[in-house]
Structures are given as C-alpha cells and as structure tokens.
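Below you'll find the structures, each written out as structure tokens.
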Structure P
Amino acid sequence: MTTYQIWLYAHVLMFVYWLGTDLGVFTLALALKNSSYSVEQRVLLMKMSLFIDMTPRAAMAFIAPGGLVLAESLGLVSVPNWLNAVFWVVAAIWFVGEIVAFRNMGKPIMMRIYMGTGTLFIVIFLTCTWYGIQSLRLGQPFTTDWLALKVLLFGQVFLVSSLMALCYAPIEGIFDRMREGAAPRSWRHGCAPR
C-alpha cells in the first residue's frame, strides 16, 4: 500500500465518519423536540448526541489537512510546508478544544471554546469560499474544477455548521429551566427556543 493510498483511505474514512455519524447526531437532536419524552430522557438524548458528535467533530477537524496532502500528491495544488504545518496545528488545537469543551459541558470554558470554534468556522467558510471561487475562475490555487467545487462546498458546510450552533446553543439552559418546572416554549423553525 502506497502513502497516497493510505491518505486516500484515511480521507474517505474521515468523510464517512463525519457525515455518517452526523446523521445519528441529527436524528437524536430531532428527538429532543419530542414532548412525549420526559425532561430526563431528553437530557439523556442531548448528552448522547454530544458524545456521539465527538467522532464527526474529529473527522471535520482533520479532513481538510488530509485532503490537502492528497491534492498535493496528485499535483492539484501546491502548499508550502509551513502552511501545511499550520493547517495540522490548527486542526490539532481545534480537536483538543472540542475534547476540553465536551469535558467541561455547562461551564464557562465550554462557551469560550465554542465561540472560538464558531469564529474558526466563519474563517474556514470565507477562506474556502474565496479559494473555491478563485480556482473556478482562474484555475488557481486548485487546478481542477471538481476540486475547486469541492473546496467551495466544503466552505458552505462550515456556514451551515455555524448557523446550526446558533440554533442549538441555548438548549442546555432550556433543559435546566424545564427541570425547575418551567414549561418549554414551542420549537420554531427547527431551532431551540431562546
């Protein structure tokens, strides 16, 4: 097995674990809206979804640096070594931040980390959108249209992820209020009520 094949296999696995597992997380998130479940059952569903969500978060962090290694090995983009190192360091810090946030659920550090992650998501969205469009227009830095489109769409995923985080950010506080006896308001437009 060549180095390229190993990276390709890892890239495909990250894609499968990212989107496949996210489907389970999405299904659990939808179940949170089911008022026939008790507050305790819904809190358990939320905790399960957050635990399961660690796999797609890890895959999401590392799929881009791995994809760049693949694209570079095929001659579809040229990335300086220092920039490759920056991508891997950012991915590692992002992943460690996700672990720290998960272990500190409900604490102020969790919100600070998620705010930082949200900012990173917007930067990735803007960067991938810019380079995807530039590559489609000019053939640089990504030399094929399919890869430029993939980068462009990858950026849009981060926009959607940012918007989803805004929708579900208040959910923990909602369950705390429900435990105290407050009646939950209805869920509007798929978002948790504020």
Structure Q
Amino acid sequence: MPPKAKITKEMILNTVLEITKETGFETVNARSIAGRLQSSTRPIFTCYENMEELKKEFLDFAYEYYNRYVIDFSHTEDVNPCLVLPLSYLAFAEEETNLFKLLFINDMDLNMTEAKDFYHEADNEKRAALFSETIGVELERAKVIFLDLFLYTHGIAVLTAAKKISFDRNHAEKMLMNLLTALIHQEKPDAPQR
C-alpha cells in the first residue's frame, strides 16, 4: 500500500480557503479541515501550534488571494485605472462574499480614530501614492480623495455582501466616477471634468 500523502501548510490553507468561500470562516475548525483533507486533525497541529496561529497565517493567505483578484480584475476588465481598486472591491464583495466579510468586515485590521489612521494599514500609503499619480493630484490631497472614495466604496461593498443592494458594474462605475470627479474638483478646482 502506498504511503499516505503528507499534509502541508499549503494544503491546509487551500482547504481553509475552500471552506471559507463556501460556508464562511466561522465554520472552519480542525475537524472541518481534517474532513476535507480526509485525515485526522493531527497533521494540522503538526503544522500549526493552535488554531489562532492557523487563522493568522490564513488571513495573510486570504489577503494575498484578494490581491491576486485585484490584479486579475485589472487585466481582464476594461476599467478607468482610477476605479480599478473600488470596482474590484465591489466585485469581490459580490463574488467572494464570505472572504470579503472575513477580510473587510469581521477581521479588518483597521483602527481609525482619525482619518490619517487609514494610512497605517499595510498598502494604503502605496495605493494612495499610485492613485495620486493616476489622478494628477499632489499626494496629500490625493490621500483625502482616496480615503473618501474608499469609505464610499466600502459602504456599498458591505451592503452588497449583506445582500441589501446590487448594482451592475456599469451603474457602480458611473456612481464611483461621479463621486471621484466631484472629489477631484473639490481638491483641485482647476482640474478638467472627467
């Protein structure tokens, strides 16, 4: 009889991803993972000290999945570069609802007491700098616009994930472009209308 396949961290993380996408992270536990892997729970605790360690690593893994989603979206959708992040965020909320809830509602690592705190979160500073170049507004002003656009988009995405609203892509794009145009005009009154 051939030896049983070794359970790796990658196999565990991919299994947690499958379970989370299908039924939500709240259904992930050692038994549900082991059941999918057709093994005992022992290999899980060989790879991870406890479920908290697994969750921490999975959140990073899931965030990388989201980043790949954004990149794929940017390559497959014909979208104004200024709107790639907001539109991909909305699409992710609709298509990957359980992952969206985990990453951007339940376990969102964002503690904001002031607007500037938004830029303490990983990647937001880099994204704002790229956004600044894309819209042609100096960085500090672009950061204000970027945050406002994020908060607006996040509200729509949360309502989408909760199945409270649903917009087709064209309608969402028009709404976001109207807001973005107004925000740019507010920060840079001499800017041409998009």
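What follows draws every value from the coordinates through simple rules; no lab data is involved. These figures come from a predicted structure and were not determined experimentally.
A compact table of results
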{"item": "Comparison of P, Q by Rg/Rh (Cα atoms, Kirkwood Rh) - largest value held by", "result": "Q"}
{"item": "Of the structures P, Q, the one that -27000 was derived from, the read-out being helix-only ellipticity at 222 nm (-39500 (n - 2.57) for each DSSP H run of 4 or more, over all residues; to 500)", "result": "P"}
